[in-house]
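Participant: Please go over the structures that come below.
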Structure I
Amino acid sequence: MSGKIEMDNQEKNRDHCFSILTEYTKGESLIKHALAVETCVRAYASKLNEDEELWGNVALLHDFDYEMYPTEDGHPFKGNEILKEKGFSEEFRRAIMSHADYTNVPKISMLEKVLFACDELAGFLTAVAYVRPSKSIQEVEVKSVFKKMKDKAFARAVNRDDIRNGAEGIGVTLDEHIQFCIDAMKNNKEVLGL
């Protein structure tokens, strides 16, 4: 019984999860991305009356292995192995595996669907904020996000279909999803540097 409690505590201990993130990830932009995705996913957990600590920590660690293993045969497979060795649950690891379509792990739980929905969008919203004169999320509006989504040269690494499909997967309109994530990020702008 105590092993299960320790495992649950580990998965719900943000400081512990953040230490894993920073052990494997040194780049500031990737850490900020993890924090932005965590912010959006935690906000959805709160809205849906789900476990904010668990959901937030899954989001925090979803790309923790990317800097060390940036290829499709590395990320998130290596991270999955590392977290398994550290005693993280199948639910926790499966959610992380499901966020990358090429793993062929289907998104079944709401956690998995929300993580996928927030991943690309959080990165895109950060990019939109950075091109504002103030570099602040405060100036980002849904209409400006749609305008930037149409500009294929802007943040070209961000998959627009993933953003659209993510919103659809959690049963909200794209503009609702964008506004929800903007609001979540505004509430955590100091931590995100936005």
Structure II
Amino acid sequence: MNLLPHYFPDLTPLQLKLFQQLEVEFRAANEAINLVSRPDMENFEERHVLHSLGIAKVVQFPKGSTVLDVGTGGGLPGLPLAIAFPDVHFHLVDSIGKKIRAVQYMAAALGLPNVTAEQTRAEQVRAKYDFVVSRAVARLATFHPWVAHRFKPQGAPGSGLYCLKGGDLTEEIAESGLKARVTELSEVFKEEFYETKKVVFVPAK
């Protein structure tokens, strides 16, 4: 874990230790249920932890705010963000039970009291949140209706949807009809992996 201190110099020794432990736990879980590909696992810090934290370069979740991570898979971006924002509550959901069980186990092993994980679909979630995050789950036109009504009426500043996506999104954003702001992660992280990676922000209504 040597990229994290470079890009996030404010991380505490405890947080850096938790990120190292996350890689250990994730590697063990990945052996059992294949959460990410083998090449990706070899570059876990660069391709998964740093990528998840790309959202933290676009928005600073305020203390006491709530974040819903939709289609979290193996806990990405939710678990890295929960380590980075210990005073923010994260609810991680995925429709696949074995993935959520792995996430629940990792959150417990890391001792993250600010994480809950549930096997459910986004459209079945009933609680309201300040923020929704996701990582390449579906096209915006499909995804946004699932979460459009999940925002608190008086949400935190910057309340809305933050999606990690890649490639040319011009057509996808136009198709969705949404007012979206795109941040190029290549301007934040210098690794080649980030050349086409972006954070898409859609404000809460």
Structure III
Amino acid sequence: MEAVSQNAGVIAYAFWLTIKLFLIAGAGALVLGLLLAGMRVSPVAPLRWFSRAYVQVVRNTPLTLILLTANFGLPQVEIVFDFFTFAVIGLTLYTASFVAEAVRSGINAVPVGQAEAARSVGLTFGQTLRLVVLPQAFRTVIPPLGSVMIALLKNTSVASAIGVPQAMQEMYTLATRNSDQVLQILAAFALVYAALALTLSAIFRLIERRLAVAR
């Protein structure tokens, strides 16, 4: 474990970048996913078609390809950022498709009578979705959303494909420089990833219990 202890500061910074990447991409994916889910159940046909096509295409495209497309494709249309921002964009676009499906399943679980009652008192589609349907839907989608966010945390490792110096990139660098300690390095990084994932899982379980009590 000498290589790990001697590079503790570098490893801590790499994991901080991993957490930062997760938090920003996670927030973006939640916003975009909610928008896509709303479009998916919209009475406007073109919005439904666009959302359905987006979700189907992106969910079935490898994340590495999406990250590489963001990194090399966007500069072709004069959109230039640093590697970290490109990673955020790619992870957000990819994860949003899974968030959208999770939220849509929650929306479909809300009794139709709830939306009909809201429309009968004069609420618009947007108001019905925001004030009546989504608050109820969220109570049923916390577990799948937790799974999506844990998957995003692990997917941040793919950002090393475009040179973001997060945890997986640092692990590869350390393992290459210290070939006699590869197993120890892999074990140390695996333990930190597991701790982060378990912490995130516990947070979502707490949220689920809180919402269950609030019913």
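Participant: Identify the structure, out of I, II, III, from whose coordinates relative contact order in percent (Cα under 8 Å, 6 or more apart) was calculated to give 18.
Facilitator: Details: I: 21; II: 18; III: 29.
Derived from II, not from the others.
Participant: With helix-only ellipticity at 222 nm (-39500 (n - 2.57) for each DSSP H run of 4 or more, over all residues; to 500) derived from the coordinates and found to be -9500, which of I, II, III does the value describe?
Facilitator: Working: I: -20000; II: -9500; III: -26500.
Of the options listed, only II reproduces it.
Participant: Taking 1.06 as the value of Rg/Rh (Cα atoms, Kirkwood Rh) derived from one of the structures shown (I, II, III), identify that structure.
Facilitator: Values: I: 0.95; II: 0.93; III: 1.06.
Matching structure: III.
Participant: Next question, about the same structure. Here distance in nm of label points 7 Å out along Cα→Cβ at positions 70 and 94 was calculated and came to 0.9; which of the structures I, II, III was it taken from?
Facilitator: Working: I: 3.2; II: 1.7; III: 0.9.
Traced to structure III.
Participant: Assign the value 38, 26, 21, calculated as Cα extents along the principal axes in Å, for residues 22-101 alone, to the correct structure from I, II, III. Mind showing how you got there, number by number?
Facilitator: Values: I: 34, 28, 24; II: 35, 26, 17; III: 38, 26, 21.
Source structure for this number: III.
Bear in mind these aren't lab numbers, they're just calculated from the coordinates by the rules spelled out. Source: prediction; values computed, not measured. Cβ atoms are built from the backbone, for glycine too; each structure is taken alone.
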